[in-house]
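Following this line, the structures themselves.
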Structure 1
């Protein structure tokens, strides 16, 4: 049986999980002279570096090159036959991930005052953890404060037949060594759309099955409709209001997906099935119930505005606490905890802006209130909206799909939200976000001098 070694010395802080909140917090606490332990069961860097942002955006870049190569004739450039080497795409993705991962782990291991434990943590009591480390031993450690940053993983829907067919999730699909003949995508959210468009650009036939009446459920209907139109223009089949009923094996290792639409029951046959209905928190091994840490109905850890759980001394950060599941939000959680624990501040998550970008092409950048949310709150708003065909730079580079929209408070002239669906939409959205942070008015942006011809000057015309 494994022997348990108890470490009597108490840590000032123990971080479970080395994601984009946990790793920098561990480095900051150790750098401030606090005795710190960081527990990680697999790879340093969390979802973002290993399974999320870094590998997917690396592959999205390959897809965009293929897209532009096929469009070369539109620009008066002649090219030969376009061929996709998925092995090379995968190799490039792995190399970038490995570089980021190794850099992060090296910094963790070289930081004075920081103990790195490779293993899985379980609560014994509110200030004590048992860690099953890689050599089979069980180490018991105590901490004055414990920070949970264990993240999420792809959800698996309870669909009949799923256990009997080969299927892919957002991690395993990036390990394919050949382009699918026909990729069926279950879920019309960020993950499903990014992979769907990517593999369409690699040459696969793609069908997206979305249970809701629109793609991207949290977006305004006009935004979601425009995204659907763009993807259909790219050759992707999109089924809205389609409930996946069951899946079964078909001939030659293919999969047969049965869906119920408003009009009929339909059977889709594909070479590959991507299951992308959402994500669930990684909490099973933590034994939260034993110490009374409260979770919601989906298992996400409940926290207050200071990221405190209901148990004194235990905090949660990043995706495991629910709410917006974005790397930059996890990093902001770190900043809040650093401010409060190291600098003696009283920072909170209350009222913070939540920007994000969906890396379809063209990008969808969003921050602040949607038009739908503003109207549901009964706010008096003005809406500025303009197609990207009005943007000179977009026309010059022949990337004019999409539109821009800003939600404005007419009393103050301040922008309360925006959606930019267009070339480099995330970058334009970030400019609007800075204006929101600085309380600039729509008039000030309208009259600002931006360099010509840039995408930034589109804000002059929008407003």
Structure 2
């Protein structure tokens, strides 16, 4: 059995930045490191080529009657910039005060290692364990998993199992683990408004030519009503209210809206009729302007009418919404409202469906579930109580892991998502870290789940 902490430290040393073409050596090193660990456990490991970064697929075969668990993770990380804000080098991991610091420590190299270490420990103790395992470790999660749909279409027959086990979601604290029961879906759009063939003198042409920056600002402003609701016909089609148990679980977080506003550094929070702010981030869809630009950005003035302006838009979607339908509705709305004095170009970006699962005993109208999945959920509940000293919270999360929705849609596989990172871990930011106490407890929980499933 390898040392899990040292295995994560070595993993972090490889700067596997999927968005950076200069990081190919780091991507390759991360793949080789994780492949070596899985091969050392006796699994059959292959590196599956994709259009961008290969996927590591490792399998433990067995008779068809054995339960089959698919364990997901990703070996790519976000860029470490701005480097000057790091207290320690991002790819030279150090342990301080019970935390492991380094880029990827919490997203997703540490949490993923929870399940690898759990499987290694269990298989070392029980070499004849009646359990099939497949590890699917991709290298494009941080750039929207563009190769996954093609991979899934080709490999679906090899991936089909009883459920997916992963840790790429959040818990409220190191003392309170959350099992994530829902993820919002996502669509992204790049919107460009073009006017004259080049920037124009605003004194000579101002008043005669439509300003693309002004047109775009007005166009984006129409996408919300004064109360903050999305003003796109059909946007809310399919949205359903959360169940009472979901609201009750979230109420355990017990953060007032005033406290949330203070924590985020804003004067106050907008109202969401029928929802608290915490509920809105999980149960309600959004349309956000992620960025806008155009024209002169430098010091002082440059009096021009810019030739073009752009905006980046994303929508977070909840269970019941169709990403393709929402994308079509937003595009149609923008085209309908754009004046004829400019040219409008819209390019869809990455997307993914929303995801939701109902744990056993948590709903008056539970969905049909396989006995293996139900056993796994109950084992997770028991193991979290034993390791953390309290029951897990079952929470939807506001973020997106698009492939989880794809696996549910294509293969009918639900997921158990153990939240292994916390708000203090600084994901995607300088000084990212991972709590090693939570790491050790997570390994215990994951091992208990796999052991229980093997007895199904």
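None of the figures in this text is laboratory data; all of them are computed from the coordinates on show. Owing to the predicted nature of the structure, the values given are computational and were not obtained by experimental measurement. Cβ atoms are built from the backbone, for glycine too; each structure is taken alone.
A few remarks follow.
- For distance in nm of label points 7 Å out along Cα→Cβ at positions 70 and 382 computed as 2.7, the structure of 1, 2 it came from: 2
- When distance in nm of label points 7 Å out along Cα→Cβ at positions 214 and 310 is computed for each of 1, 2, the largest belongs to: 1
- When mean count of other Cβ atoms within 10 Å over residues 14-21 is computed for each of 1, 2, the largest belongs to: 1
- Entry that produces 1.0 once distance in nm of label points 7 Å out along Cα→Cβ at positions 166 and 406 is calculated, selected from 1, 2: 2
- Origin of the derived value 164 (volume of the Cα convex hull per residue in Å³; candidates 1, 2): 2
- Structure (1, 2) behind the derived value 0.70 of FRET efficiency 1/(1 + (r/R0)^6) of positions 286 and 430 (r between Cβ atoms, R0 = 30 Å, to 0.05): 2
- Label whose coordinates, when mean count of other Cβ atoms within 10 Å over residues 46-53 is calculated, return 23.0 (choices 1, 2): 1
- Comparison of 1, 2 - label where relative contact order in percent (Cα under 8 Å, 6 or more apart) is highest: 2
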